Structure 1
Amino acid sequence: MVILTKINGKELMINENHIESVEETPDTVITLTNGHTYIVQESIEEILHKVIAFNRVSKQRLRETDRDSRS
């Protein structure tokens with residue numbers, strides 16, 4: 001899950017696997033697979049970097065868990 005900032009300044013967590021699309025109109029609008037939309041302060045590029053970072057950490061944790069379970 002990635003933490004983003006709504007247009008009103010409040011934070012929200014979004015499951016990156018449920019993001020269907022992200023548009024800048026010029027506000028950044030995220031549409032989820034369930035049809036819900038959120039307007040956030042972050043740019044498309046910032047969201048992309050957050051998703052990549054989250055996935056990188058998740059994969060690292062899986063590798064560590066797998067390595068620990070083999071020990």
Structure 2
Amino acid sequence: MNMKVLDYIALTLVIIGAVNWGLIGFFQFDLVATLFGGMDSIISRIIYALVGLSGIYTLTFYGKVDSDVVVGSQH
């Protein structure tokens with residue numbers, strides 16, 4: 001799989017997680033649980049796990065941003 005595609009998938013999942021946490025924080029509404037049968041359903045747990053793994057993966061974006069800044073400053 002192309003790394004750029006993986007980056008977009010991970011970023012999309014992180015955004016879904018952020019929106020879900022925002023809904024939980026502001027309205028006590030868990031969209032993932034509502035759509036996929038509760039927090040204990042296997043599909044919800046898979047989505048939560050994928051969002052968590054994506055969050056960890058997107059930590060690598062800091063290295064990419066840092067290298068872009070360094071490269072950009074050389075021009």
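Comparing Rg/Rh (Cα atoms, Kirkwood Rh) across structures 1, 2, the highest figure comes from 2.
A value of 31 was derived for relative contact order in percent (Cα under 8 Å, 6 or more apart); which structure in 1, 2 was it taken from? This figure was derived from 2. Each of the structures 1, 2 was assessed by distance in nm of label points 7 Å out along Cα→Cβ at positions 2 and 26; the largest value belongs to 2. Supply the structure label, taken from 1, 2, corresponding to helix-only ellipticity at 222 nm (-39500 (n - 2.57) for each DSSP H run of 4 or more, over all residues; to 500) with the calculated value -13500. Only one of 1, 2 returns -13500 for helix-only ellipticity at 222 nm (-39500 (n - 2.57) for each DSSP H run of 4 or more, over all residues; to 500), namely 1.
Here, each number is a calculation from the coordinates, and none is a lab measurement. For clarity, every value in this text was computed on a predicted model and none was experimentally measured. Cβ atoms are built from the backbone, for glycine too; each structure is taken alone.
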